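What follows draws every value from the coordinates through simple rules; no lab data is involved. Every value quoted in this text rests on a predicted model; they were computed, and no experiment measured them. Cβ atoms are built from the backbone, for glycine too; each structure is taken alone.
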Structure I
Amino acid sequence: MKLQPIKDTVINNKRFQISKMQSETGSWLLFKLIDALRKIMKSESGEMEISPEPVIELTDEQKTAAAEAAANAAIQVMLMNLDEDLFGRIQKHALNVCGEYTAVGPDETIIPVLTATGKFANYALSTDIPTIAALTSQALYANLSPFFLNGGMNGM
């Protein structure tokens, strides 16, 4: 089945395409994210002292930017607090919707980042930690952020 592209991104001078995840995978990831955030908030609630913030009126662009930053931060917090096995599973799901633009003769094509067996199609990526970390994060953000940005929590 051909995945529907969401966006193209350039990471460390390599061009990638990120596509939509299947809804069952995205739903599982979303609930894992929410669970991880709840655990973190619960463990930190006793440690944090909350002081009132002044109310500042934001423009629509600022509200959108703040919501995007919060969604990205939530994904980063989740990834940093996972055990190795769960992190590996989530990373594979994220990378399964990514393809790398590659020249094949005179044409450019998109090669999946992971093969059907879960190995890197481009061996150079298997040791390129910064690129894979950024691609994982961007794939999760591209697929999960619409839930946060479009009021998805209200429907749960």
Structure II
Amino acid sequence: MKEDLRTAVEEAVSEGYERSREVLETVELTVIAPEAGTLVTCTDPSSLDQSPVPEIVVNSDKYHIDTVTVNGAERLEAYWKTYSTLEYYSDIRFEAGKTYTVFGKVKAAPGYIFNDPVSLFVNGEELSSEEVEDYSLEGDSFTFYFDIEAR
């Protein structure tokens, strides 16, 4: 009986917490076009050592690009990756005028969750719902992909 009461209280607290968080319906990001001639390297199959990391600018304190810790150093959870094969770019040089795909994970700040689906604008362009995926069960993160031309 105590266990049932504890479960009911935990569920009520959780539901109240979810309702108290602000729902974000729109996210705006800027992806900086890669420079032609830049070499992308990656030896780790999970891409945690891929370099350089895509540059993504967030102009809000309500969300950010998530981070991962690799060998004690924090890096953005953003990658250069081929959409069709899901392979991480490795040992390639960006070529001017050629298109490359950026994958990134957006994380809500404490007190916020994302609408599902969220309206995502990258470089002023609204992405289709197919380009926004993998919403977390908590509603506080999602991943996206975006094609950008090297300069």
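Hey, helix-only ellipticity at 222 nm (-39500 (n - 2.57) for each DSSP H run of 4 or more, over all residues; to 500) derived from one of I, II reads -17000; which structure?
Structure I accounts for this read-out.
Which of the displayed structures (I, II) returns the greatest value of distance in nm of label points 7 Å out along Cα→Cβ at positions 77 and 93 on calculation?
For this comparison of distance in nm of label points 7 Å out along Cα→Cβ at positions 77 and 93, the top structure is II.
Of structures I, II, which gives 2.0 when distance in nm of label points 7 Å out along Cα→Cβ at positions 21 and 61 is computed from the coordinates? Could you put the intermediate results ahead of the total?
On the way: I: 3.1; II: 2.0.
Only structure II yields this read-out.
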